[in-house]
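Alright, structures below, take your time with them.
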Structure P
Amino acid sequence: MWDVKKHNGRQAIDMVLMDQTGAKIGATLWQELFPEFQPKLHLGCSYLI
């Protein structure tokens, strides 16, 4: 999970998601969603979605 400032000036949190088979995809959480999700996300933790 990384805090990133994108080229358009918007802030984002980039992260890697992995399923039960080990397949990985990148995900971006844009600044508009920070208030809802940022308090729930902690670096180094795993979450079951």
Structure Q
Amino acid sequence: MRTNLIFLRQKAKGKRQKAKGKRQKAKGKRQKAKGKRQKAKGKRQKAKGKR
């Protein structure tokens, strides 16, 4: 029984690490998308000013 607890804890740690990685990846994607939106908005405004 004792050993089983150790393995369960290791398994849980792995799940936590995996979840953390997923969160970080998602955050990066969000930041990248935000930058793209801002860049596009700037381009639109610039084009509007030229007309």
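Read-outs throughout are calculated quantities, based only on the coordinates presented, and are distinct from any laboratory measurement. What you see is a predicted model; the values in this text were computed from it and never measured. Cβ atoms are built from the backbone, for glycine too; each structure is taken alone.
Upon calculation of FRET efficiency 1/(1 + (r/R0)^6) of positions 16 and 40 (r between Cβ atoms, R0 = 41 Å, to 0.05) from the atomic coordinates, which of the structures P, Q produces 0.65?
Q
Given a computed value of 1.55 for Rg/Rh (Cα atoms, Kirkwood Rh), which structure among P, Q does it belong to?
Matching structure: Q.
Starting from the value -1000: which structure in P, Q was helix-only ellipticity at 222 nm (-39500 (n - 2.57) for each DSSP H run of 4 or more, over all residues; to 500) calculated from?
Clearly, the read-out refers to P.
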